[in-house]
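Novice: Quick heads-up: structures coming right below.
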Structure 1
Amino acid sequence: MNIASVGERRVSFDLLDFYHRRLSLFGVDSRAYDTVACAEIMEQLTPGFESGALKPTPIVRSFSLSEAVQAFTAVNDGSLHGRAVFAF
């Protein structure tokens with residue numbers, strides 16, 4: 001599962017494995033929704049994370065609020081591979 005698309009936007013996977021395992025690929029453009037609708041989507045995904053069927057992207061870097069510009073730049077230019085969070 002990938003919740004954000006930054007850096008490299010193309011993905012590849014074994015199509016035969018995809019068919020044999022009867023996998024599904026879904027996409028949601030969260031920019032098209034308000035925060036309430038996004039929260040509802042996340043609530044629907046919660047059981048998948050709780051059961052382990054869905055795996056969160058690992059946190060690779062924590063930023064302070066004073067590093068917000070640096071964080072945005074790293075995510076936007078694709079140099080940060082993984083999830084960035086703000087720590088207070």
Structure 2
Amino acid sequence: MLLRDWEIWGSELLESHLSYPMLAYYRSQHHDQSWLAALTAIMDCCALILVGLESLPALQARMTFTMARQVLVEMTQSFGVPQMRSTISGV
């Protein structure tokens with residue numbers, strides 16, 4: 001399944017970019033190709049499956065989303081980006 005391939009890609013991205021953090025600064029040699037944009041698009045796809053596309057299996061979408069989220073969490077920690085806590089006023 002396509003989402004399984006993206007889950008594997010996310011784990012390989014995490015391993016390579018944590019081992020060699022300078023890779024995050026390199027741009028693709030091709031126009032409109034970015035690992036961050038790809039990761040975001042996959043997370044959006046998984047979120048859509050999880051919230052309402054009943055004909056598609058949610059388990060793989062959940063696993064792929066979890067891997068993509070972990071990539072973002074680990075990368076932000078690696079670069080010392082402070083965590084932002086979202087708050088809902090009035091709740």
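Novice: Work out which structure the value -11000 belongs to, where helix-only ellipticity at 222 nm (-39500 (n - 2.57) for each DSSP H run of 4 or more, over all residues; to 500) was derived from one of 1, 2.
Specialist: Working: 1: -11000; 2: -21500.
Derived from 1, not from the others.
Novice: Moving on to the next point. Taking 2.4 as the value of distance in nm of label points 7 Å out along Cα→Cβ at positions 24 and 64 derived from one of the structures shown (1, 2), identify that structure.
Specialist: 2
Novice: If Cα Rg over 2.2 N^0.38 Å is calculated from each of 1, 2, which structure is the one that comes out at 1.22?
Specialist: Here the read-out was taken from 2.
Novice: Among the shown structures 1, 2, from which was the value 39 of relative contact order in percent (Cα under 8 Å, 6 or more apart) calculated?
Specialist: On the way: 1: 36; 2: 39.
Source structure: 2.
Readers should treat all values here as calculations from the given coordinates under stated rules, not as data from a laboratory. Small disclaimer: the values here were computed from a predicted structure and weren't measured. Cβ atoms are built from the backbone, for glycine too; each structure is taken alone.
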